[in-house]
Each structure stands twice: as C-alpha cells, then as structure tokens.
Structure 1
Amino acid sequence: MKEKTYIAIDLKSYYASVECMERGLDPLKTNLVVADASRTDKTICLAVSPSLKAMGIKGRPRLFEVVQKVKEINYERKIRLQSNGGFFL
C-alpha cells in the first residue's frame, strides 16, 4: 500500500484573522468576534481573536458570554483607572 502524508496547519483564530485582514486590522491586536448577531444572543461564536482570548474569553463562546465578559473587563478597567485618579470614557 502506498504511504500517505497528511499536513495539518493550525492558524491562530483563522476566521477572526481573515476578518481582521479584510478590514486592514492587525489580527493579533484587534478585539474581534465572528458571530451571526442576527440570530439570538445564544449563537455560538465562530472565532475569537487572540487579543480577546488573552483577556479570558474562550475560543467558542456564546455571544452573550462575550458581551458579559467584555462588560466585566471594562468595569474592572474603569475601577482601576478611577482608583488612580483617571476616568473611563
């Protein structure tokens, strides 16, 4: 039997990276989620950019989980800035 070779290429958050490139954005620094928001907030996200993953958002969350986590992150940033005499826009 003839030997076969298989190659697996793992691209970092492929669909999020493609969307960033289409928009001229850096896929490693841009906060982006690929999801169909026209469905429900329970729709599963197709991809999450590496920068959002670094903030603690999982790879295949539901859309409402992303919204909730981003609100938590922004709240924490607001509190941290206020405690240092700054303000959050």
Structure 2
Amino acid sequence: MSTHKNKPITISTLRKLKKTSEKFSCLTAYEATIAQKISEAGVEVILVGDSLGMVIQGHDSTLPVTMDQLIYHLECVQGVMLTLI
C-alpha cells in the first residue's frame, strides 16, 4: 500500500505509482461500512464488480447481474473520500 494518508487517490496517482513500480492495493466492497473501513485502512482502490452476483446475491455465476445492480452498489460505496472506486 502506498502512503497516501489524507490525499485522495486519482487515476493520475495510480499512473505515478505504476511509473515508479510502486505497488498499490485493491479490495472489493459492495456497501458503505466495508468501503469506509477499507478506505481507513489505506487501500488505494475499491473494486465494485459483477462478482456481487455470487457473493451478495447467491447466484451460481455473475451473468444475472444487471447494470442497474452494479450502479446501486457503486452508489452504496461512493461516500469514501480518499479511495478510488
């Protein structure tokens, strides 16, 4: 993890990290409480993906996940201030 502390992570931040071969972390979150804890821990990126179909909704695959469902879960985690979603 980088030491971004109180500075928001942006695409430019990730490009700089990549250019200097510095590693960054990415974790998955689908709701606000977990997203906040991930951000507080200093994780640079939160991934919200179609895996929610299996993890949250209990489907056998990710195929049933709709764009509306992805947008809903993105809205759930958008309150984090420092981590890139």
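Overview of values
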quantity: Test item: relative contact order in percent (Cα under 8 Å, 6 or more apart) calculated as 19, pick one of 1, 2; calculated: 1
quantity: Structure with the greatest value (metric percent of Cα pairs over 14 Å apart, set 1, 2); calculated: 1
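A short reminder: the numbers here are calculations on the coordinates, not readings from a lab. Remember, it's a predicted structure, so these values are computed and weren't measured experimentally.
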